[in-house]
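Structures for review follow.
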Structure 1
Amino acid sequence: MNIYRNIYREIKKYNNIVIARHIGADPDALGSQFGLKDIILKLFPEKKVFCVGNPASRFRFFGNCDKIEEIDTSKSLLIVLDTPDIKRIDSADINNFEYIIKIDHHPFIEKYGNIELIDDEACSTSQLILEFAFANKIALGRSEGEKLYLGIVGDTDRFLHDYTSTKTFELVTKLLKETDIDFTSLYKNLYRRPFAEVKFEGYIYQNLTLTDNGVAYIKITDKTMKEFGVDSAAAGNMINNLKFVDEIVIWAFLSEDIKSNLIRVNIRSIGPYINQIATNYGGGGHKYASGVKLKTWEEADNLIISLDELAKDFKS
């Protein structure tokens, strides 16, 4: 019995199912999370299925998260999506659940699930949920189809990234044929943003620093974000926009988050593998897209130096 059937069998077994994802939710984490919830409830309407995690106001159209105080998690199934390591799981303690399923497309960091479906060649976790559905001959409806489509679009940046494969297009084509979703209308939810963010984007472009080795970066203080009326997540929403600038090899946005007493760093690359450096600084991610949370600007300066050395080695 393959892993997709094993996952289906465990889902069928439990009456209470909690679906979690990583801290700092993005469209793939939310699309896979709420898409899977829709799939399970369509198959088993009598089950109680909860999506947990801190709300992401920008992406509230995916759905609202639940509270799980009312259920006995010791007899429940936990499904963790899009999260390679325990410390990044949002609002769920793996020690409180009877059985754990992990579904993820990041490079392996640590094992914490009874069943682990990991494919770091998949473009997104939403793609893996699609594979799960099709492998089990589950008919998809419009609601879950829209969520999974947006999850794939979000992590591939509209199919621009190189981990978009022929399998991705085959699965998406099958999804569109089966659900007949109006996919063009969905982009409005994903990419609409306030004018304040447009002005903030202009500030970022005007104030980028570019090293001789092709590392572009900007340090964004809490004061600056307040002046523009944006939050620490705003810069992360713009990070992919520098992919096609000739002189840039690696770029990083460093945003001060006063509430959490952190500096949030989003890093991208068009060549060098950056995930190992991100891991060295307590973060992680993909080869060309990673993130880090730092405590001080001194750490941030050291990270920039490490990225610059990586870019230098790559160019040489």
Structure 2
Amino acid sequence: MVVARAENLRVGVAGWSYEDWKGVVYPTRMPRSLHPLTFLCQYLDVVEINSSFYSPPNPRFCESWVVKVATNPRFLFTAKLWQRFTHERDVWPGREETRLVKEGLAPLLASGKLGAVLVQFPWSFKNVPENQDWLARVLDTFQECPLSLEIRHASWNVPEVYEELAARQVAFCNIDQPLFSHSIKPSARVTAPVGYIRLHGRNHNDWFRESAGRDDRYNYLYSEEELKPWIDKIQRMKKVVNDLFIITNNHYRGQAVVNALEIQAAIGRTFAELPPQLVTAYPRLGKLTENAPGEQAQLF
């Protein structure tokens, strides 16, 4: 028997196209007819689109992705906003750039499959007047979308910011990240009908190292002990939101999938089976399946 999923709670990963997932998350010889999203939606209820951070989403791709996850009616997407609006701030984007983003997201909105647009700013984006103005303009521009704001610098951790987000019905994105000076700390804050959590891993050594590659920064596997406080936060948050998204971003070698599965198990879901190659790579997942009697109750 599979325990029913919490109706308003979806756990998933950031991205799905990683070369190092082959033979770990996905079978080494996955059939061409089986899309990675179709594979993942057997085990997850949300995926955060991260390609939309690097360029405006392609509406044809978004239409096809909706079809790929049709086998899981609960499945939703979230999408990172194009970095032109968050990281490249010398000049405000033009109308054409705004149009490209909105047209790209339109198929997800129209199909009811867009859970949230993540507006993610870097640690260097601090709470100063010019950045406040920029942020307000971004939120105004995309107000027709459900929005979640990820800010990493602690200067934003003031009551006025949360009050403004609540007034705008914009979700505050609660994050787990390597903590350095003036970093936003983990929280369970709710400012909108949507709740959002992102777990980036805790690879302190590489997080701010300039020469570190993407895989270096996100090479981290949370232990069960490290996830326990987040399970408590999730249980509190899900009581006061319509939808709660938990995204694991520690993607290297499928570690995000491992922790996403473990979080689901900790909040009551069991699995008839899991990808055998993933269990081989991470044997601790063995106790999450139904054929591991007595183990599930001991998780966390």
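None of the figures in this text is laboratory data; all of them are computed from the coordinates on show. Model, not experiment: these values are computed from the prediction. Cβ atoms are built from the backbone, for glycine too; each structure is taken alone.
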Quick one: relative contact order in percent (Cα under 8 Å, 6 or more apart) came out at 12 when computed from one of 1, 2, so which one is it?
-> 1
Comparing mean count of other Cβ atoms within 10 Å over residues 83-90 across structures 1, 2, the largest value goes to 1
For Cα Rg over 2.2 N^0.38 Å, for residues 163-258 alone, which of 1, 2 scores largest?
-> 1
One of 1, 2 was used to calculate distance in nm of label points 7 Å out along Cα→Cβ at positions 131 and 275, yielding 1.4; that structure is 1
Which entry (1, 2) yields the derived value 1.8 for distance in nm of label points 7 Å out along Cα→Cβ at positions 203 and 251 | 1
Can you tell which of 1, 2 yields -9000 when helix-only ellipticity at 222 nm (-39500 (n - 2.57) for each DSSP H run of 4 or more, over all residues; to 500) is derived from it?
-> 2
Match the computed value 6, 26, 34, 23, 10, 1, 0 of P(r) over Cα pairs in 10 Å bins from 0, in percent to one of the structures 1, 2, and report its label.
-> 1
Can you say which of 1, 2 returns 105 when volume of the Cα convex hull per residue in Å³, for residues 11-90 alone is computed?
-> 2
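Going by FRET efficiency 1/(1 + (r/R0)^6) of positions 59 and 283 (r between Cβ atoms, R0 = 41 Å, to 0.05), which of structures 1, 2 comes out largest?
Numbers: 1: 1.00; 2: 0.45.
Across 1, 2, FRET efficiency 1/(1 + (r/R0)^6) of positions 59 and 283 (r between Cβ atoms, R0 = 41 Å, to 0.05) peaks for 1.
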